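Every number here is computed from the coordinates shown, using simple stated rules; none is lab data. Everything quoted here is computed from the prediction, not taken from an experiment. Cβ atoms are built from the backbone, for glycine too; each structure is taken alone.
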Structure 1
Amino acid sequence: MSHTDPQQLDAEALYASLLEQVKTGIAGANEPAIVGIHSGGAWIAERLAKDLNLTARLGVLDVSFYRDDYAKKGLPHEVKPTHIGFDVNGASIVLVDDVLYTGRTTRAAINELFDYGRPARIMLASLVDRGERQLPVAADFVAAHTRCAPGQALRLQQAGEGKFSLTIEQNHA
């Protein structure tokens, strides 16, 4: 697997690649749905749902309370409400995150999803996989693999017209 320099990542091109992968991956799936993880994953999920005609089966999760480091991190500045307006039972859910890193956010999101019901299947889609997993989590759909220097984070941003961009920031965790 080749790694792309994080400075060279074109978020819009990556989105187009991810869209094609997800479109192929859910073809024929039973009751497909898209669920994004706040905030970057939710932005990508909203666009995927629109592009795949699944806006009625779009959900959004805020995993803040489900993280295993909640006690250490405390309440984030802005907790966004979780909203899942469809029946999770038996659904084929594409769980969307912007950057796959340690796997802890994914684990938290899966825990929260099961509070809403028992999906038939959960597939993970991520714009970028930056490796360094702490849990055995792998994306079914991923547009690029990269590595960041220690202390750096890859952040998805969305402009007013909905265009995506990726920036490298110093991590303040």
Structure 2
Amino acid sequence: MTDTRRHPNVVHRDEVPPMPMSKGRHKLELRRLGAAAGGQMIGATLTEVAPGCVSFPFHYHCATEEALYVVRGSGTARIGDARVAVREGDWVAFPVGTEHAHQMINDGTEPLVYLCVSASVHKVDVVGYPDSNKVAATAGTFEKPIHRWISRQGETLDYWDGEPEAK
């Protein structure tokens, strides 16, 4: 690895520090290639899921479409109620909506490596987590969220709740 980059919009995987994430069976390592290369409207993250582990919690997006390309290894894509075997060379699309809830499972003995691509033009998204009955709302960027809220689905307040001029 060199100390100087060839160009601000060109980045090699080894030039991007890994972001490890680990909680229970969720063991993955992320390299945010899109942001590192100066991308503003398309995000790309090289993701490695350890053998016997799972990626992020099972979730769907309301505004951000995602897709992934399997670079190395094999595993299972959990998409809605289906579980689909995936392997090197597969492209998987995750459109917005509840029916496209998704999670990657590495049920193999080697790392599962995939490039996740998303349209990051949306600075606001709502994400549902069917397994835990949670919903999250985020505004802002990944690096600097303005608001982030996670709650159990179904909890709500009246629109006027707590407003001092609404009494």
Candidates 1, 2; Rg/Rh (Cα atoms, Kirkwood Rh) computed = 0.94; producing structure is 1
Taking mean count of other Cβ atoms within 10 Å over residues 7-14 for each of 1, 2, which is largest?
1
Winner on mean count of other Cβ atoms within 10 Å over residues 31-38 once structures 1, 2 are ranked, highest first
1
With mean projected area of the Cα convex hull in nm², for residues 103-158 alone coming out at 5.8, pick the structure among 1, 2 it was computed from.
2
Which of 1, 2 yields 0.45 for FRET efficiency 1/(1 + (r/R0)^6) of positions 55 and 111 (r between Cβ atoms, R0 = 25 Å, to 0.05), as computed?
1
Taking FRET efficiency 1/(1 + (r/R0)^6) of positions 15 and 127 (r between Cβ atoms, R0 = 25 Å, to 0.05) for each of 1, 2, which is largest?
1
Which of 1, 2 yields -500 for helix-only ellipticity at 222 nm (-39500 (n - 2.57) for each DSSP H run of 4 or more, over all residues; to 500), as computed?
2
Figure out for me which of the structures 1, 2 the number 25 belongs to, where relative contact order in percent (Cα under 8 Å, 6 or more apart) was derived from the coordinates.
1
